[in-house]
Structure P
Amino acid sequence: MIIYNVTTNIHESVHDKWMIWMQHKHIPEMIATGKFVSAKLVRVLVEEEMGGVTYSTQYTTDSKETLERYYLEDAATLQAEGQKLFGDKMLTFRTELQVISEH
């Protein structure tokens with residue numbers, strides 16, 4: 001199992017708009033690609049020197065190969081919308097995590 005983790009710092013001025021977009025549009029569109037079986041949106045409990053509020057969105061997929069298909073087939077379109085809507089008020093970085101065990 002692979003977790004595609006997207007960490008986002010969102011400026012307070014667009015926070016509410018971003019939160020609505022994430023929960024009602026972006027996350028459902030990510031799941032609708034058929035490449036992810038679930039998603040979690042969690043707040044990172046840290047005070048950022050640069051301000052804003054930081055979140056981690058964790059999308060679970062079955063394999064690295066499925067994640068690679070997402071990159072090839074869907075990522076550019078889905079990422080472009082967030083950039084268009086929020087521009088420099090949103091800072092994002094992505095990591096891939098391999099689940100070793102769950103207890």
Structure Q
Amino acid sequence: MKCMADLCVIPIGEGVSVADEIARCQRILQRFPIETRMHAYGTNLYGDWDDVFAAVKACHAELHEGGVTRLSSTIKVGTRTDKDQTFDDKIGAVNNRLAP
């Protein structure tokens with residue numbers, strides 16, 4: 001089953017900037033057979049359910065192994081059975097409705 005997820009990983013107690021930890025997580029996500037699109041407050045993930053959640057697990061495991069003591073993540077997940085839908089499809093559907 002394919003899914004689209006929105007992931008926001010927040011290292012706690014790592015200081016004001018968490019860009020280093022997020023960059024590490026982005027490198028981890030790139031190793032998986034999923035599509036990713038980083039945005040200002042997280043990353044969209046698309047692919048097989050098991051691959052998406054294996055990638056999320058790897059982010060947590062490897063950040064912990066790298067010394068990050070505490071992580072808090074939010075994950076929103078959507079699935080559909082009628083068609084495959086890309087990130088651009090979803091954004092395009094809204095943009096089409098915004099066009100005059």
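Structural remarks
- Read-out distance in nm of label points 7 Å out along Cα→Cβ at positions 15 and 63, computed value 1.6, structure in P, Q: Q
- Read-out helix-only ellipticity at 222 nm (-39500 (n - 2.57) for each DSSP H run of 4 or more, over all residues; to 500), computed value -8000, structure in P, Q: P
- Which of P, Q yields 26 [percent of Cα pairs over 23 Å apart, calculated]: P
- When relative contact order in percent (Cα under 8 Å, 6 or more apart) is calculated for each of P, Q, the greatest value falls to P.
- Structure (P, Q) behind the derived value 1.2 of distance in nm of label points 7 Å out along Cα→Cβ at positions 31 and 47: Q
Each value in this text was obtained by applying a stated rule to the coordinates, not by laboratory testing. From a predicted model like this one, the values you see are computed outputs, not experimental measurements. Cβ atoms are built from the backbone, for glycine too; each structure is taken alone.
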